[in-house]
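So, here come the structures, one by one.
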Structure I
């Protein structure tokens, strides 16, 4: 009998279901099927039609997918519903981009040898895409990989996170059974990263790998696959700077969710808060009041704002980081302990220092760390004191300060008068250092998943 993996609820440890523990041989079979599918290419109109239909069906089944997400990821149901809505937009944007996927005209007669000749390029599928998805956005981040691949005409071998496989499985059924995607164009392979993930990375017939996850794993993939095109979206410990002329009340209200949505398990979750010393007391009091109003509990309860981390191990890790910060001189203003269901309460830490793990590393938990500063130069230096560089933010009413921060903050994205947790699914999503090098967003991803073919027509 084939081995299976039991998937349990992160919230109450109840069994959600079983998935196959597939092998490298299963990956090889899937890749062979996907490669063969390229012999029957999908025309652009059909790719767009598949994506349109997917967006329509996801709209109709938003609540169904939200329930799957809430159960397998312990994401509060109202937050899971928002993720399902974002996935609709991801497919819509990909459909729009698919309809305008084109090459360009090349002026060959710009030199005498090209006189009488016509040159143009075509955008053709790069080949089989290997997609390795994370647990924290089990529908929308999978959509960020699948929708552009379909638009580009690429078959996909997808490995969902073992903790959250059912969103991917249901999405694949929808695409194949109801949207018209040929079955050979999408293979969902479930199993461990060490087995299935490594087989995807190492298979010679996979042309492009798109990975979202930890920096260590991501850069390991890049090193092992130098001849493949590799897109990485890794980590961050997102900082926000709040100037005395900024709207600190709005900042506090926004951080209430930006630091704690899905228990902080987002690569752009607001983590480090740098507040000018002149307004620190008022801001901190307001933020603590907001955080204390968050409802902690069952992800299936409509009232819940924050629920369990993805595993008991992660809960213990984050709680230990909070305790370590407290022992090093930080002050836990609220949270830092587990409730009766074993859920880590939303935590606000003050007097945070750069060398504390809650500042220097990616917490990936419901924790924000506050530090004060006296000059904008100091704040910019503190924000840049990171091995990550995905998104950062500043609140200020001074356009000069805003532009200064835009240029000084060494991040792939800088937000002004908005938290670093905000993003739109169609925007490029860049990073530096250990944040990875992907530019997720349908327009960019589709081009990454294609190659340029040059055509010359002679007289």
Structure II
């Protein structure tokens, strides 16, 4: 594909990809910061484990998923740049409001608002990236976009370490959330000034035909086609089951580590600041590298067989289960960090291939909707269910075993969902060659 396929060539599409990745990083900073600040919020507002699980999971996810479909419908028809930047401003505003909450009801409403805003981030972003990069490079491009997850989580740990790790700095969790919210609003203004709307379908059909094919499609016909693709559903359930465990582990890790570290002799303690900076480094290196390589390796292997879009995620997720158990049964925080680093490397590798399949198999005019439905299933079950389930199980186990063991048992049981993920990805690998060929014929034939 020549440079003329995009408004300003390869340099422009790279800038847009990096900006969208930065926006996605803010998405995850604002999403994950509640889990990192969880012990402080729980103590200040006197919340139960179940209430914290609801804040981290269900209350955020229910509104994220509910609003995602109508926003994706708009993104498949109207200016996606406007939708992404406005959504960033909305969720950032509610992040700031989260920092002003003084009880469970107020913070719950603010978290719902963050979910509403973040629903407008990824579906139109995925759609724009698919119009900027050809399908042979799409897993790599979406793998780079998915770097927003480890970057967001890494910087969330880093900012928390700076704000809460120095006793001489009076910077509480409320001030941190307000600062992040204001920063996101400023980023929204910058992104709106730079990003322009790409031509829909330009990478899959001839330029002249792309305007015609993507302009006014029969929506319900395209939706029926999308939902009838077996490997699309298999990839969707694969990423959902894997994320069910990943979200649970990420949002409850600090609740586990702080009392676990405190129970050690004083000279052997890891310390909060060191903990935050280590987790920041692991997310920014191991998780980011795994996420990038997952897309890159899969694109390369897929030249031999399309089945690798399912095989690579299946193999890496299978490796994650023993690493999860090793991390949460490790006898020290230091050893926990070693296994977490390995876990983060492999857990990132399914993201790029999964997102690429959601885009490539979808009809051109359904790409934002494809990601939205992916995220509806993923976030309602994974983000809504994973952290919430651990909170409920922890409240059950804690009276008899204490908080550390309660979270350990809860995450161990939750980790069994990895096996459902592996099975789904392997089924996707079996069906992908046929569905890929049909999608290619449909997108070219539709023009």
Structure III
């Protein structure tokens, strides 16, 4: 037995190297040189299987999960690498048929730990691998050791200099792009889109979700420069409809080439239906032998925690890590579909600095008469007073409860007299994870909540 004895201990050891940034992000090309060298020392595991690379501002985690689920439904042993995790770091690296056992994962972590221990004797701390690089290495090694045929790899931040951008994929996917991480990716939509488009490789097809004009123009320009065939969802989708209820989202679509399909998604909302449509386009193109039934089955089975995840009540609780303008707007539309009575809705919101909190709160204030402001963990700073002033000025009744448990209790109290009430938790994956853990504790204590999703 090595120094690491459990999967949780492996991830915890990676966190001891939790450097998020070293120097200017835009110019930080050395991170890719370090990642390539790291993979080379482990025999370049990323070359042992096909990959599909997914970037974007919103929906990339769900889209990656849909793609992986379709490929698994087709009989492929498929790996899925996604971030951030909501409740447990185990969510980051999965092999969908369950072949990544704890025993194997621990062995891989110990190999990585021994390697880092060895190089740390001759390498200064600032040049050691970061947390994200180590977890990326763990994921790529896990997919090789479990003999995956294909892996779906989600970008962490940006794309161009992200640690995942060392793979040569079968396809690149760019989900909707918005202004985000402007301190790292640039302060214009064009610059953010250019960073996301950095995953596009020469002659490798790229699939593009619905975009604002400036973002779409930027992505297509990069694709043209790299001679990458580009498929846009708007052009490839001949028909599309989505309807959401507490039992799921029913999506029906038809792609060019007469491929039509229908599925009930476990992920709720029209934006998830669009993510499913993009995943269907990707898989139908890179695996033209797939039939509509297989794609539909994969879409129906796909799931990822903290993305439009509904816990039955009363009151019902909808968890979604939306943290951009358009994603919060879409979440509000989903909430209105699930709970038409506006006064029966309450939002719990937390956001760290650097996010467009004004736009997000403007949508919430329009759809929720009450908003509970809380702290989304302690990993990054959050100005609760500023959030409170903002949402109050926008017309909602707001309160501050720093602790997650108190925020949930306050929200429940607001809708306690309405059996059809709905609580929406959003603004941060850290907040969603904290609330989800709390609901898990309650479920363990008694049958209070039933989730409509599963791990």
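Derivation of every value follows stated rules applied to the coordinates shown; laboratory data play no part. This one's a predicted model, so the numbers in the text were calculated from it and none came from an experiment. Cβ atoms are built from the backbone, for glycine too; each structure is taken alone.
Kindly point out which one of I, II, III the value 1.4 was derived from, the read-out being distance in nm of label points 7 Å out along Cα→Cβ at positions 68 and 388. The correct label is II. So distance in nm of label points 7 Å out along Cα→Cβ at positions 100 and 412, computed for just one structure, reads 4.5; which one of I, II, III is that? It was calculated from structure II. For the set I, II, III, ranking by relative contact order in percent (Cα under 8 Å, 6 or more apart) places II highest.
To which of I, II, III does the computed value 1.1 (distance in nm of label points 7 Å out along Cα→Cβ at positions 180 and 276) belong? Label of the source structure: II.
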